[in-house]
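A.B. asks: Once you scroll down, you'll see the structures, which are given as structure tokens.
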Structure I
């Protein structure tokens, strides 16, 4: 059987990093870990081909080769997934779709022959048998959440690592918190499940043997959901990285209560974690309580960010406007917080009511849901009726982006971050870094719209932060992506 695994192209959002990747010489941030893991569960006699459309287009030759097409994605991929499914169906190709998108898009059964709901570890044997006998069911649904000890090594033979900026590893699924707007706890549960440290080390060994060197993204939605387990892994990661002369720098996602655990922060530093994304959402405590994000209340969030930064961890953060309890000055308060906390990469979006979440169900009861949404919180089309005047919310959101991503404001934020940042470990500079630096000089410093601000920043970073100049230039390149997206949002109707 010829199985075609297809991953849709990311739309132009903060998370795509589309405008920064060419400067780095890459085509995509990271490969589709879910499909690579599914591929590893397939019989050895099946022929497998992965088409990541972020790397290359899906061709008619691919569709002609295949007996079945398997797709995965998230709600943000909705339109592209529906297009690919319709294209497969037009050729009479058997289609199977799974992944988080199945929890969010109700019309999938109208476009795919088979929809797989939930995690695949316990479902794959039956699906494989049914496909081999030519009798797949319209849907499969996991009866329970599987243990991750069943999860195999991803099949990395299907990709060329050179096209990607980072390699992904998953350690855990699930989060113990109860944020109203979050679909993670609905899909993966509130009791974190983890792989064994041995499984993670096997994945690192696989990457190392493939000659990968650089960033590894631990893709967990909350890496510290089970702090005890996270510490067990971190001790093993630190030892492995030291023994291999630190080939990998790690980044991940975590909750803000990371700041409360000095031991955990020290262990992340020792293991060579360089960046962490966290959902701060808002400095307004009443809005945090409304969202059931109690882990962010009763603490000084600026101090929490600074404590994490002091351990050599760059903080990326998500922010949301549009909560019912947002005050009139929410836009000013978000800007003030972002600048004061010196978070260079601040991902600000308008609240989305994702299908399947507590928020969606509440707003549906209140008659405030407009549609299923699109998964892109930078999109100015609201999928619910906000308490604040809708146009005021959209205008205020645009104003935040304008103020935090004007070049001078962004570079000022990066310099303030570098003042308190001490990179714990430095990997040897490789030739590709110099090429990326040259591309940045040309793209941003010669042809960029903000050449003057860029060169002022480069000079200050070179003079005052020589030990962390590589970090400064990485943030300059990533800032180019954010600045480009901001201009697109500000220019949209």
Structure II
């Protein structure tokens, strides 16, 4: 799992053609994984981190679990103010496996189910499932035997060990996103991405040398490529020589550092005889941080072209992700899947991959196993309806950001703005950049998708922002 990695932040083309961005970045291990497995061209997540991660962990759509914005401090919303609307009382304390914490979604994680079925479970890196001082803050609460550096924060204070990853010399955090548990790397010059990789491989080695080791599950969840855009000096100068600005080169170095970590893990599987019986899944939690410009404008340091907008947006740049799956002996090498999948699909899929057929959970699982897609048995995209709900103000600015919801069915995608009542309609297959709003040309389709979106949101007991003047929630999309 990569944090904030955009669809084009790689040398692997996830489109029908290579783009200029694919020529900029160097991700040889993503290329290696693609050659050995299946590339998904239409994999989707939520526009913000916590909603995606909670959907992956629980299998529930974000509209249902109501962790629809990013979490951090207990009992505190992270919403920015708006002049007309107030956010709903969402689950800002995150998800939890036990009752008793207010403003949480109670659910059982797939990790807990794997653990119950004999798996040794390891978490390494970013968690971001529960707020500080709640049970969900700790990955061990969800069934992980080992937790390496996972806590409530949604990003790193710094990637630099020279800054002790956010701690002072006495071990006190001096930044709110200080990364715990990595003290032995302080002052060593070891970049955070590398430190996490070393720790993950040590955890795997410890697992392997145990007596009759059980099967394992590793959640390698990098803080990269989230801000701050620190320089990974192993790769920074290479990109400066390519002509990139300092910030662009720093961002590219974050990407290649993440890719090296992937390669190190793949190498470990090869050298320890585990490659043939290990499934590797690669995914990002939301779109790349490119909201300040459309793809035709000058980027700040990253871009999602040909997709429009980025993190926080319900346009494609905010929700379409790079996804690859390698399953030796089952997934045909160097194949592509054009069926679309959503982040909550990982919950039933991972359990399916592990052969866990029967389990009991308190939550409704909205996800669908994509194992049939891996086996190339059938595609469910024509019948599949995907829904997003983001009744918040994130704080950044850009197209498709804040106070909206969306639906995709087949090639068609409708975005509804809670604040203005505006509806945008796009044919994604013909207009991947979402430049041509054709709502006025297809009023019947707009009505049909509005009804389906409204029904879906109400079925999941979704939340809407509230008008400050009247205290009433915004209309559903099929009320407008």
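Read-outs: derived from the displayed coordinates by stated rules, not from any lab. What you see is a predicted model; the values in this text were computed from it and never measured. Cβ atoms are built from the backbone, for glycine too; each structure is taken alone.
A.B. asks: To which of I, II does the computed value 22 (relative contact order in percent (Cα under 8 Å, 6 or more apart)) belong? Show your work: numbers first, answer last.
C.D. replies: Working: I: 13; II: 22.
Value 22 for relative contact order in percent (Cα under 8 Å, 6 or more apart) corresponds to II out of I, II.
A.B. asks: From I, II, which structure was helix-only ellipticity at 222 nm (-39500 (n - 2.57) for each DSSP H run of 4 or more, over all residues; to 500) = -12000 calculated on?
C.D. replies: I
A.B. asks: Could I ask something else about it? Out of I, II, which one gives 0.10 for FRET efficiency 1/(1 + (r/R0)^6) of positions 92 and 324 (r between Cβ atoms, R0 = 35 Å, to 0.05) as computed from the coordinates? Display every interim value, and only then the final one.
C.D. replies: Values: I: 0.10; II: 0.60.
It was calculated from structure I.
A.B. asks: Thinking only about distance in nm of label points 7 Å out along Cα→Cβ at positions 76 and 388, which of I, II has the largest value?
C.D. replies: Values: I: 2.2; II: 2.7.
Going through I, II one by one, distance in nm of label points 7 Å out along Cα→Cβ at positions 76 and 388 is largest in II.
A.B. asks: Here's another thing I want to ask about it. One of I, II was used to compute semi-axes √(5λ) of the Cα gyration tensor in Å, for residues 252-371 alone, and the answer was 30, 21, 12. Which one was it? Please list the in-between numbers first.
C.D. replies: On the way: I: 28, 16, 12; II: 30, 21, 12.
Attributed to the structure labelled II.
A.B. asks: Follow-up question, since we're still on this one. With percent of Cα pairs over 29 Å apart computed per structure, which member of I, II shows the largest figure? Show your work: numbers first, answer last.
C.D. replies: Values: I: 51; II: 46.
Going through I, II one by one, percent of Cα pairs over 29 Å apart peaks for structure I.
A.B. asks: Now for a different question. Check the numbers for mean count of other Cβ atoms within 10 Å over residues 308-315 across I, II and tell me which is largest. Kindly include the intermediate steps, with their values, before the conclusion.
C.D. replies: Details: I: 21.6; II: 29.0.
Largest value of mean count of other Cβ atoms within 10 Å over residues 308-315: II.
A.B. asks: Among I, II, considering only Kirkwood radius over Cα pairs in Å, for residues 132-379 alone, which has the greatest calculated value?
C.D. replies: Numbers: I: 19.8; II: 20.3.
Max of Kirkwood radius over Cα pairs in Å, for residues 132-379 alone: II.
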